[in-house]
Structure 1
Amino acid sequence: MAPIALKRVYEPADAEDGTRVLIDRLWPRGLRKDKAHIDFWAKDVAPSDALRRWFAHKPERWEEFAKRYRAELAAPEAQPQVEALRAMTRKGRVTLLYAARDESMNNAVVLRDDLRKRH
């Protein structure tokens, strides 16, 4: 498995990024599609709207959010894109892009750890 990097989607693209995958359900505010340098938009691996709203980036909800999100990633409807991401990691470096401001408590952290664990 190649390295999986995490990066805010608003940061400039870099040659070291490899395949750039947006993993948010909503397109990031203020970001033009022609300037985003996104190779793949994996909407179906993003947390559900209900889970995203419930979490609301409150640190005290982080552990429960991660648990619920892992359950969503294990659901049959998420499997095609989860498998597509796994396939990408077998071919080379992948950078998971997210819009959240918090770099340590966001869906990209959970997804990266899940991909590493299931590889």
Structure 2
Amino acid sequence: MVAIEPTQERERRGVTVTVTPSFAARWLIPRLGKFSVIAPDVEVRVLASESTERLGGHGLPDLAVRLSAPPFERSLDARRLLADDLFPVCSPSIAKTLSSLDDLAGATLLHDAHDAW
């Protein structure tokens, strides 16, 4: 066991991650408590934004988590973290008017920043 004098502080390493606000709120932030137990010397800074950032330079984020598809910039090491299932949803009253997938062609679709439709 190593004792640390009260006046000594362990050096904290930091990592800055940029993510979308929804990913930060629904996935990343709820897991940061467990991460801090596993890696107490790592300070995690979260930049929650829809805009993309360059990575790795002084003052820039170290990594990013984004919904994206290849090809990626050659200088990046990209890894798939999660699978994404997209499917339409609607109110029960609208569902009654739809009898096949072809009926969706005339429906009003809501779009998010990823425009996955």
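Values quoted throughout were computed directly from the atomic coordinates according to the rules given, and no laboratory measurement underlies them. Source: prediction; values computed, not measured. Cβ atoms are built from the backbone, for glycine too; each structure is taken alone.
Ranked by FRET efficiency 1/(1 + (r/R0)^6) of positions 17 and 57 (r between Cβ atoms, R0 = 25 Å, to 0.05), structures 1, 2 are topped by 2, which has the highest value. Given a value of 1.15 for Rg/Rh (Cα atoms, Kirkwood Rh), point me to the structure among 1, 2 it was derived from. Derived from 2, not from the others. Matching task: -3000 is the computed value of helix-only ellipticity at 222 nm (-39500 (n - 2.57) for each DSSP H run of 4 or more, over all residues; to 500). Pick the structure from 1, 2. Label of the source structure: 2. If distance in nm of label points 7 Å out along Cα→Cβ at positions 41 and 97 is calculated from each of 1, 2, which structure is the one that comes out at 6.1? Clearly, the read-out refers to 2. 26 is what came out when relative contact order in percent (Cα under 8 Å, 6 or more apart) was calculated for one structure; which of 1, 2 is it? Corresponding structure: 2.
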